[in-house]
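Asker: Once you scroll down, you'll see the structures, which are given as structure tokens.
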Structure I
Amino acid sequence: MISRVGIDHALHAQDPSATVLDLLRREVEVHGVEPATVLASLESIVRGLRRDGREEDELALLDAMDRLAGWCRPEAQIF
């Protein structure tokens, strides 16, 4: 399961958006976790980022979650 530490590491990468997307993609494709399960596990991480005042990181993670859920342009969807 994706951890806060894993997300924090991805958000501090040189290209945070791409790194977070890769992390989510691996969780689904390699580990076989359903996208809905990944999204549910990320909700608490989003709340923590919001609580910590990390708005930029929160928005980056929410954007990745939207792409995983399909709430974006078709060409931007992960699956």
Structure II
Amino acid sequence: MTQLVIKERLAELVAESSDGAIPAQDALTSGTALSALGLTSLSRMRLIDAVEDEYGVEIDLDDDGWDLVDDLDRLASFLADR
């Protein structure tokens, strides 16, 4: 799975996790932090759960995980390297 395909799917998960407050296209093309687009802490936790379930990874919130989930490019790169 390529990083672009992963990023596109992550953008869909952002839209789902935020109950549509952040459209997938905005998450995909903005190039800004998801929190700047309006991703709340609750939505971020929902996104973490969705990513962990879909990709079979564990995002450690004690380390850099919380910030990792705020950056779609970094998150896609993290998942592509797994």
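Asker: Have a look at I, II and say which one yields 12.5 for mean count of other Cβ atoms within 10 Å over residues 27-34, as calculated. Intermediate values should be presented prior to the final figure.
Answerer: Numbers: I: 12.5; II: 15.6.
Working through the options, I get structure I.
Asker: Given a computed value of 38 for relative contact order in percent (Cα under 8 Å, 6 or more apart), which structure among I, II does it belong to?
Answerer: Numbers: I: 28; II: 38.
The value was obtained from structure II.
Asker: Taking helix-only ellipticity at 222 nm (-39500 (n - 2.57) for each DSSP H run of 4 or more, over all residues; to 500) from the coordinates of each of I, II, which one would give -17500?
Answerer: On the way: I: -22000; II: -17500.
Attributed to the structure labelled II.
The numbers here are math on the coordinates, done by the rules we state, and not lab data. Quick caveat, the model's predicted, so the values are computed rather than measured. Cβ atoms are built from the backbone, for glycine too; each structure is taken alone.
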